[in-house]
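The following blocks contain the structures, represented as C-alpha cells.
No lab work stands behind these numbers, since they all come straight from the coordinates. All figures in this text were calculated on a predicted structure; none of them were measured in a lab. Cβ atoms are built from the backbone, for glycine too; each structure is taken alone.
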Structure P
Amino acid sequence: MQDNILANKRSSFFMTDGRKITQELDELGFTIIDDVYTDAEVDQLLNTINATPVNGATFRKTKDLFAIRQFLKEVPDAEGLIFNHRLTGVIQQLFGSGFFVTKSIYFDKPAQSNWFVAYHQDLTISVDQKTEIDGYGPWTVKQNQFAVQPPVKVLENSFTIRIHLDDTDQNNGALKVVPGSNLKGIYRPETINWQTETETICNVKKGGIMIMRPLLLHTSNRSTNQQPRRVIHIEFSNSELPPTIKWSEKHQYTQHE
C-alpha cells in the first residue's frame with residue numbers, strides 16, 4: 001500500500017514539477033527529490049550491504065570511511081532494490097533512454113568520522129586500460145583501476161545519482177556545492193571567487209536522492225553530530241568512448257518492481 005501511495009505521489013510530482021527539476025539540474029547543477037525509497041526499502045538495502053563479506057581490493061575500511069567500489073558488481077543483490085519503478089521513472093523523465101551505469105560506489109561515513117573532502121569537480125571516468133588518446137588525460141591508476149580525464153563533452157553528458165540511506169545535513173557531512181559551477185567548464189577550486197559565488201548545503205532525507213552534474217563543485221565536511229551518513233553513488237553516461245578504451249563498469253540497468 002505504501003509503495004502505491006509513493007508511486008502515485010511521484011507520478012503526480014513529475015507531471016507538475018518535472019520541468020522545474022530539469023531546470024534546476026541544468027542551471028544549478030543539482031536537484032533533490034524526496035521519497036524515492038520507503039524506510040523499509042532503505043533498511044532492506046542496508047541489510048543487503050551488511051551481509052556482504054568485506055574483502056578484496058574494492059573494499060576500503062578505515063576509522064573515518066568505509067567504501068565499496070564497483071558496488072553493483074560486489075553487491076549484486078542491491079541492484080533490484082535500487083532500480084525500482086520510482087528511480088527508473090525519475091531517470092526516464094529527466095534524461096530519457098540511452099543512459100547506462102559507468103561507476104557505482106557505496107560510502108559510509110561513520111558517526112565519529114573526521115573525513116573531509118575539499119572542493120572539487122568529478123573530472124575522471126573509469127576505463128579498462130591506459131592508452132594514448134587525443135583529448136584524454138591526465139591518467140591515474142589506483143588499486144588496478146585506470147581513470148582518465150575525458151573531454152568536457154563526455155562529462156557534460158553524464159550525471160550522478162546519490163541515494164541517501166540516512167537523513168543528511170550539515171552536521172553529518174551533507175554535500176556543499178557552488179550552484180551553477182557546472183556551467184563553467186573546468187573550474188579549479190583555488191580560483192573560486194567567493195565575492196561572486198555562493199555555497200549551498202544539500203540536505204537530503206533518508207530515502208531521498210540528490211542528482212548532480214560531475215562538473216558541479218562540491219565538498220563534504222566532517223561529521224559533528226554523531227550520526228552516520230551512508231550514500232550509494234551511481235554515475236551514468238550515454239557517451240561512447242574511443243574504440244581503444246572501454247568503460248570499466250559499463251552496465252545496462254533494468255527496472256525492477
Structure Q
Amino acid sequence: MLDQTLTVLLEFLPLYAAVYAANVFLYFATGWVLVAIQNRHPERRIQQHRRGEKRMWKEIRQSVYSLTVTAGCLAGGIFLSLKGWTPVNPLELTWWSAILMFVVSIIAFDTWFYWMHRLMHTKYLYRFHAEHHRSVAPTVWSTYSDDLIDAFVMQSYYLFAVIVLPIPVVVLIAHRLWDHFNGTIGHSGFEFYASPFSRMPSPMVCVTFHDQHHSRFKYNFANFFSFWDRVCGTIDPKYDSQVKEFEQMGRKEAKPAAAGE
C-alpha cells in the first residue's frame with residue numbers, strides 16, 4: 001500500500017510542478033503586458049482616487065503562495081482524468097465535444113463561483129476571504145491574492161469537474177486558461193471593454209463588474225456572467241449606468257481618432 005501511494009505521488013509531482021510553473025509564468029506575463037497597456041491610458045482607471053499598486057509586492061507574494069493550491073486543484077483534475085479514476089469518462093475529443101464541454105464548463109463554473117463566493121462572504125467563513133478584499137482597488141497582481149482555504153474553495157472546481165462532467169483534459173485546460181485571462185483582466189482596475197454587450201440585457205460583464213465588488217463589497221459575486229447576480233438581487237445598482245459612462249468615454253476617444261484618419 002505504501003509503495004503504491006509513493007508510486008502515485010511520484011507520478012503526480014512532475015505534473016503538479018509543471019502546472020504550477022505554467023500558472024506562475026502566466027501570472028507574471030499577463031500582468032506585465034496589461035500594466036504596460038494601462039500605463040498609456042490612465043484615464044481608463046475605474047477608481048481614480050485609489051492606487052491599488054501600493055500593495056503590489058504583498059499581492060505578488062500572496063499570489064505565488066496561493067497558486068500552489070490553484071495548481072494543485074487543476075493538476076489533480078488532470079491526473080484523475082488521465083488515470084481513468086473518475087465515475088464518468090471524458091467525451092472523445094472532437095470539434096463539437098470541445099465546444100460543447102467548454103460552454104458547459106464555463107456555465108457550471110460561473111454557478112460554482114457565484115455560490116461559493118457568497119459562502120465565503122458569510123460571517124463564519126469571511127476570515128478566509130478577507131485577504132483577497134484587502135485589495136479595495138484591485139490590480140492585475142491581486143487576482144490570486146487569496147488565503148489558501150479561500151483559493152481551494154473557489155478553485156477546487158477544477159478538481160471536482162472531471163468527477164461529474166465528461167470533460168476532456170484539453171478542454172479543462174482551455175477553461176483554466178480562459179479563467180486566468182478573464183480573472184486577470186477583471187482585476188486590472190482599468191476599463192477598456194465597456195459596451196452594450198456587457199450590460200442589460202446581455203449576461204456578459206466587463207472589468208467594472210468585479211471592480212465594483214472590491215470597492216462596494218456586497219455586490220457582483222459571479223465571474224463570467226451577471227445572470228446569478230441579477231436573479232438573486234446582488235447586482236450593483238450602479239453597474240449598468242457606470243458601464244454606459246465608460247461607453248461614452250470610448251466614443252469620445254474614437255471621434256478624434258477617426259477625424260485624424
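For distance in nm of label points 7 Å out along Cα→Cβ at positions 82 and 210, find whichever of P, Q sits highest and give me its label.
Q
Hey, distance in nm of label points 7 Å out along Cα→Cβ at positions 218 and 242 derived from one of P, Q reads 1.6; which structure?
It must be structure Q, since only it matches.
Identify the structure, out of P, Q, from whose coordinates helix-only ellipticity at 222 nm (-39500 (n - 2.57) for each DSSP H run of 4 or more, over all residues; to 500) was calculated to give -7500.
This figure was derived from P.
On volume of the Cα convex hull per residue in Å³, which of the structures labelled P, Q is highest?
Q
Once relative contact order in percent (Cα under 8 Å, 6 or more apart) is calculated for every structure in P, Q, which label goes with the largest value?
Between P, Q, the highest calculated value is found for P.
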